[in-house]
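A.B. asks: Below you'll find a set of structures to go through.
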Structure I
Amino acid sequence: MTNLNKLEAYQLSCVRDDRVLFSELDFTLNSGHVLLIEGANGAGKTSLLRILTGFRRAESGNLFWNEELIENSVHFYQDTAYIGHNNGLKVALTAQENLRYAQALSSTTLSIDEAMAQVGLDGYQDTLVRLLSAGQQRRLALARLLCTHKPLWILDEPFTSLDRASIQLFEQFIETHANQGGLVIMTSHHETQLPHTLMQKIHL
């Protein structure tokens, strides 16, 4: 991942149920960095991520991907991987089928078998997702990040349902992604152990 990318937010504001969650929010995120969005429950963390992914519109402000307005960009959504509170998995399909579907929409990095092995799911390729535990389903969702080529990862509480060992593993994946020139925007209630040199923070 050698291309340099940049995400810029200018004067973003968000209103929900007639309440201002945040306003006049500015930030710039460059390749090789992780942006951690902090704040109490209800502060607008998930709303901000939904604005960044295009699932909802900001009340005001603009977003730019590589100096192009996101709504005019043909590349932004191709370059972005999003994992929300829900895993976004099709429970009637197998683990392998879910990842194969994801790969069909993107250029690939690792093979499906390699990605599943890295998240500790080797041998579960033919298991229906509905038969996996909550932690296994979360690891499968995160495996999509490894087997699709997306420079920008937007992650809403990615460590939900994971044990400490799995959290440490995925922190390593995030660190590697950033070190290879990727960008990560995330929320987390867990104390992260990512290097301070990679980290930027916003408190809502």
Structure II
Amino acid sequence: MSATCTHHAPKQAPEGAYRRVLWMVLVINASMCAVELAAGWQARSVSLQADALDFFGDAMTYIITLIVLGMGVRWRALAGLAKGIAMGLFGLWVLATTAARYFEAEPPAAEIMGAIGLLALVANLFSAYLLYKFRDGDSNKRSVWLCTRNDAIINIAVIGAGIGVWASQSPWPDLAVGAGIAILSLWASVSIIRQATGELKALPGHA
């Protein structure tokens, strides 16, 4: 994932098209959150449960974006800042969950991890495809793109963790991916917060 963004005054797509895409990815993410919560609980997989919470966070991100779409720069930047903070809190939650599972010797169900990870990857790749042309812009739009792109990376890692658990009969691959998801979320959080803060400071009348 890239933590930087170069602005080059891109040609913006119509807001109506962006709104329709947001509704589509909102439905996809809410559905996958429910699927992964159930599968993660059944498989006792840290990485699946973390990914489920990530889907939930992304669904909330899309809802916030739909609310502020068309508002002024200040509101969009504030929304980007709020989502950046939420991504950071998510990363800290995953780190805590991973640490709590450190002492459990029983490995999660590798077959469930692999199958659900693959389904989640397909869902996120389709969402990323829908959002690709909207990836440039203010911190609010960029945070939506980063969330979706991060999810596809996470899904590949979850599938790899399932293979690792199956091969080693150990929970360590699952725990490692859980920690990796946390680091990825924290990285993106810092990037979004920095950009949103810069946009707020650039507003006229900012002290």
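Any read-out appearing in this document is the output of simple, stated calculations on the displayed coordinates, not a laboratory observation. In this text the structure is predicted, and so the values were computed from the model without any measurement. Cβ atoms are built from the backbone, for glycine too; each structure is taken alone.
A.B. asks: Comparing I, II, where is volume of the Cα convex hull per residue in Å³ highest?
C.D. replies: Comparing I, II, the top value of volume of the Cα convex hull per residue in Å³ belongs to I.
A.B. asks: Moving to a separate point now. Hey, mean count of other Cβ atoms within 10 Å over residues 56-63 derived from one of I, II reads 15.4; which structure?
C.D. replies: I
A.B. asks: With helix-only ellipticity at 222 nm (-39500 (n - 2.57) for each DSSP H run of 4 or more, over all residues; to 500) coming out at -8500, pick the structure among I, II it was computed from.
C.D. replies: Clearly, the read-out refers to I.
A.B. asks: Right, next: Given 3.9 as the derived value for distance in nm of label points 7 Å out along Cα→Cβ at positions 16 and 88, which of the supplied structures I, II does it correspond to?
C.D. replies: Derived from the structure labelled II.
A.B. asks: Of structures I, II, which gives 52 when percent of Cα pairs over 16 Å apart, for residues 72-127 alone is computed from the coordinates? Don't skip to the answer; put the middle values down first.
C.D. replies: Details: I: 52; II: 69.
Source structure: I.
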